[in-house]
Structure I
């Protein structure tokens, strides 16, 4: 049995001692009175007695009430029990250990481009947490402070992406029994879209961009993005001349983003007239396997060269140019051919199109204002 004694000085309680004998040796754990109440000390004595009983009787699975107390006990108290050989404490998991284990797990199932997003999320996580901190320090309160600090530097859509990846990591930690629950569950992710950066790239601007291109390959890149609606660079990188069906007036697009879904690994896209003009010019005398041959074996850094073309065209810098060219084409196809064909040719669901791509023109608001609705 364990006993609880009180330490006093000048009539004031200064601490508590939990004592017990095991074999012929007396053991003592001291609890400071400024940090622990008598009620806590009494409960701690009960835990010590339970652990002594388990030890003497070879019991390895504690009662639920004892297990719950141990899981939620301060690290200091668990350490005292471990030092007294009443509890085996696993090595404290640090934030760095958690991210390293998670990233190793994810690297076996996601593409390098997706892994970069996870690594960026980890890098931003460590702007608010120390790598050496134990994972019990990842609390909802600190995560909220971390999110607020990120919003001072990044757009809300970017922060939302980082938080989503963090939640994925913490869900994995719960599944691996590293954490009892996900501390980010109550932290709102935020809005994943940033409409302020959306803009329609008109056909007039498309023509100016083509005229400013340094060669036919870049004209083809812009045509495939703006008229074909391809994701760049992922879908652009894989496009081969063998995918182009000149007689059938269509071409096949292989999509790395959706290839995990059997029905969405590839899609057929019409050889739209404006696109075919550029493909014809590029194909003439071209004996390469890939449509865009010049960037094979490179990092496919399209942003800076495009901005140079856009500046030369007199349009100026365009934020997220390839996303906006795809969005512009999505709107045109939807209005001309309907949402079903837009979904099939641009390569996403109608729900995604409405949330991320649909953008109404000013004249559509003006037209609706003139229409009689009753």
Structure II
């Protein structure tokens, strides 16, 4: 496995609970997972993040055994899982739909898998009680699923998956059916539960904020491939591609040309005589065509057209929108490009449409992307 081609950040510290080695899968004649290699450590909360159709759920289904790869290997705990049916894998899945049996009580839903294994009734009862206690549903074992809210049903589904004590818990968009406030509460609960148990969680989601808030590491998928793996801060602050920059929150993408590279980084010409300095110049060469990614919240605004300022981009404010805690400013550069800026609402004075301003970003916040935009 040491020679598998992995994207940067794909190899964790510690023993792997899940390994994918050049895994590919086609469905309906279409390649949906394309040579994915990945290692997920024991006890890690790992997120597979990407838009609909990128292959993340199919990847999860191959780990669970609900799909078999066309090529490559899936290993669980170091053992090749080829041909091992889902019920014999040391991994359980929680689905977005919960998939509870409507005619069985909460307790019977949780006990079902253990009863199929024909475990002694005393052991089943003890483990069901333990699982319901973990998800804070102790005492609700006699309720029917229809008597519970969506959030409580989700907890039942988690308890049913955990009662078999799997080494790996697979979560397929488990919070997608919940409203915003409940989804945020359940994010906290699932993270608390994972830390308490030390179980490996592999969480599929298209919700960027959810992945960043919950995961120890995030793999961003695009068109069947993993394009970046890293901590939430890594993938947000240092996106590897324009796709990652745009998919993970707001990002300004400006085409540019590398004018100079030195010990302090790189100087990028972004048109109209404007330049930006980037602190990280690895992999770029003078004359190269690149894109520059700037997070709106990392840009500050100063008044004036720059006659008395030595850095930043001259711009004209076109629109100012109040969005709660922040103000969103759209400013046009001489090149015609429009840059979005987010500043705290309490900042004063607030810019107004028509103002000549200077946009300043620290070199550490200027990310140079060698790969052209794909979305």
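Here distance in nm of label points 7 Å out along Cα→Cβ at positions 75 and 235 is compared for structures I, II. The highest value is that of I.
Could you tell me which structure in I, II was used to calculate P(r) over Cα pairs in 10 Å bins from 0, in percent as 4, 17, 20, 18, 13, 8, 8, 8, 3, 0? The correct label is I. Taking mean count of other Cβ atoms within 10 Å over residues 147-154 as the criterion, the top structure among I, II is II, with the largest value. Using Rg/Rh (Cα atoms, Kirkwood Rh), for residues 179-218 alone as the calculated read-out, with 0.94 as its value, let me know the right label among I, II. Computed on structure II. If helix-only ellipticity at 222 nm (-39500 (n - 2.57) for each DSSP H run of 4 or more, over all residues; to 500) is calculated from each of I, II, which structure is the one that comes out at -14500? Attributed to the structure labelled I.
One of I, II was used to compute relative contact order in percent (Cα under 8 Å, 6 or more apart), and the answer was 15. Which one was it? That value comes from structure II. Given a value of 0.20 for FRET efficiency 1/(1 + (r/R0)^6) of positions 19 and 171 (r between Cβ atoms, R0 = 35 Å, to 0.05), point me to the structure among I, II it was derived from. The read-out was computed on structure I.
Each reported figure results from applying straightforward, stated rules to the coordinates on display, with no laboratory input. On a predicted model such as this, the values are computed, not experimentally measured, just so you know. Cβ atoms are built from the backbone, for glycine too; each structure is taken alone.
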